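Each structure below is given as structure tokens.
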Structure 1
Amino acid sequence: MMKKPTVMRKVQAEIRGIIGKKQMLDEDDVQNLPYLKAVVKETFRLYPALPLLVPRETIAKCTIDGYEIQPETLVYVNAWGIARDPEYWENPDEFLPERFLNSTLDVNGQDFHLIPFGAGR
């Protein structure tokens, strides 16, 4: 956030608005911090912990994006590439937390274009 002082100020203001006179945030307070949650999602999108997800091995012959894949082939998912794909993201290389403010996308692996931690087993 040091490179985006405007974003940092928005997060600070949102947190200060929730804290009020309290000393610390409670876990329950996080649900009332939509901009902070958007910043976290955008950070995971641009900087996934594992750019290449854990490889999977096919158990049967299958087709992926038009390519025929044989059984027992290791398949790697490029989470970094997906997260920067202009087919899914407008201005994909820009840090824009606002893209998540009115979005149901989450990092839990249900949305293919946002899978910083993978999507199942």
Structure 2
Amino acid sequence: MGATLDALFRLQTIENQLRSVREQIESRHRRVVGQTRRIATLEQQLNETRQSITKAQTEANSLELERKIHESHIVRLREALNQAKSNKEYAAILTQLNTDKADALKLEDKVLTAMG
């Protein structure tokens, strides 16, 4: 009878150890699943951030191109201002030049905002 009890006790000990190992496996599996979800979420956030950066760079490049176009127009107006033949023509060109300069400053602010 003693041998049977010893065998049953060892069996119970082994079953307890087995249950403990299975619980550890299940716990670690849950952690892996949780970490996998977290990785997926972080990858999605990374992709969204990359898209946002690309969009901002594209917008900044577009605004910078527009600013350069305005700048070249201002240069042409300055040349036209120097070649004006009458006070009326000079005043009209000067008004347009000042308006374009103000627009260029606003555009530069937009470029800086888009870049910053």
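Only the coordinates and a few stated rules stand behind these numbers; no lab work does. These numbers come from a predicted model, not from an experiment. Cβ atoms are built from the backbone, for glycine too; each structure is taken alone.
To test your reading of the models, identify which of 1, 2 gives 36, 16, 11 for semi-axes √(5λ) of the Cα gyration tensor in Å when calculated. Corresponding structure: 1.
Compare FRET efficiency 1/(1 + (r/R0)^6) of positions 35 and 83 (r between Cβ atoms, R0 = 35 Å, to 0.05) across structures 1, 2 and report the one with the greatest value. Evaluating FRET efficiency 1/(1 + (r/R0)^6) of positions 35 and 83 (r between Cβ atoms, R0 = 35 Å, to 0.05) on every structure, the highest lands on 1. For FRET efficiency 1/(1 + (r/R0)^6) of positions 27 and 51 (r between Cβ atoms, R0 = 30 Å, to 0.05), the highest value in the series 1, 2 is held by structure 1.
For structures 1, 2, calculate mean count of other Cβ atoms within 10 Å over residues 43-50 and state which one comes out highest. Don't skip to the end; give the middle numbers.
Working: 1: 16.5; 2: 10.0.
By mean count of other Cβ atoms within 10 Å over residues 43-50, the leading structure of 1, 2 is 1.
As an exercise: helix-only ellipticity at 222 nm (-39500 (n - 2.57) for each DSSP H run of 4 or more, over all residues; to 500), calculated from one structure in 1, 2, equals -35500. Which structure is it? Label of the originating structure: 2.
When relative contact order in percent (Cα under 8 Å, 6 or more apart) is compared over structures 1, 2, which one is greatest?
Values: 1: 24; 2: 31.
When relative contact order in percent (Cα under 8 Å, 6 or more apart) is computed for each of 1, 2, structure 2 gives the biggest number.
Quick check on the output: 1.0 is distance in nm of label points 7 Å out along Cα→Cβ at positions 67 and 107, derived from one of 1, 2. Which one produced it? Clearly, the read-out refers to 2.
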